[in-house]
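Just so it is clear, none of the values below were taken in a lab; they were calculated from the coordinates. Predicted, not measured: the structure shown is a model, and the values here were computed from it. Cβ atoms are built from the backbone, for glycine too; each structure is taken alone.
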Structure 1
Amino acid sequence: MRRVDRQSFNNSDGGAAADASERKSMAMKTVQGGLSAAGSRFALVVSRFNDFIVSRLVEGAVDALTRTGAEEANLCIVKVPGSFEIPLVAKRLAESGKWDAIICLGVAIRGETPHFDYVAGEASKGIAACALQTGMPIIYGLVTAESAEQAMDRAGLKMGNKGFDAAMAAVEMVNLLKVLGK
């Protein structure tokens, strides 16, 4: 990057006297993934606990994937008992080599005991660790909320659908890793 001292900055050209070749070498490159799921394979690891809300997240995720070109034959939903069990199954699926991304969906609602903190915290850490260990996009789509009403809002009522958002992140990450040379 070109160093600009106070005197050259105060010149009448505002310090923009860099020659064309210097400006060209300073051009910033942006790399990002596209939003086409065509030909990609996705596994959804889905908690059965709080299914009345989680099912809405699954609907949102499948909607996002099919809208972006994924074929239903390239999607697999794996149900686990609760959010705490998601990381183990996500890691097993990632290590199988059958999937381009794993989308983790679940809902944890705070109760009157610290159970929520342990489940939400460990599920979150486990999902992140799986992604780093396997090098595969393992997307966090867990809703953690203070109440069932808040969770419903994040599952398609007032605040969009976090399942949809997680699936879009998965599609983008699959394509980004392809660009970066996965």
Structure 2
Amino acid sequence: MVKQKITIDKDLNFKTVEVLDSNDIPQMIMQFNNIDLKANFDDNYFDLDSIIEQIDIDQNNNSSNSSEDEETSTIDDIIYPLYIPTGTALVDKEKVSKTDGERVILTFDGEKPFLLVEETASVEKEFSIVPTYGEPFLLADTVGALSSNSITWVSNGIEYYIVSDAMSQIELIEIANSISAIPTMK
């Protein structure tokens, strides 16, 4: 995106703002239907210190309420892949309790063996950096991290991990897409 095209009416009010790429193709378009030029704000509306204090108060109120209602997450339904390579079948299913949830380990064996792990994803109260190994890859409803023999992603509060030494990246992606498509169908 290299330039903008701004359209205004005869009273000099914005009508549209288009952000164009190098080929003059609009990549983003924002339309203005109504502009309030006489908006009133409190004196401290843009005061950063008062905004931060209000956020802290809201977070403390929410954390005291949520600690009473907080319970560990569980996996209600084990999600099985819709696509399994020919000559491969489920041979073992194990459910393990964690301190903050559950983990299900599905072992598939045969011509193209792989391991599928599903576990409850923990929700952080603040932003955090989560190191991942692999390249970003777009799945049906989320973005996963794809490496040479594994793919991992989070969808609908469940973290998924598939690993196999016998399958190609394309087969890993097919299995992952067959799993991530299921929650969007519910």
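Comparing relative contact order in percent (Cα under 8 Å, 6 or more apart) across structures 1, 2, the highest figure is found for 1. Sorting 1, 2 by mean count of other Cβ atoms within 10 Å over residues 41-48 from high to low puts 1 first, with the largest value. Structures 1, 2 were shown, and helix-only ellipticity at 222 nm (-39500 (n - 2.57) for each DSSP H run of 4 or more, over all residues; to 500) at -14500 was computed from 1. Quick check: 0.20 is what I get for FRET efficiency 1/(1 + (r/R0)^6) of positions 89 and 129 (r between Cβ atoms, R0 = 30 Å, to 0.05), calculated from one of 1, 2. Which structure matches? It must be structure 2, since only it matches. In this comparison of 1, 2, the computed figure 40, 21, 16 for semi-axes √(5λ) of the Cα gyration tensor in Å is attributed to 1.
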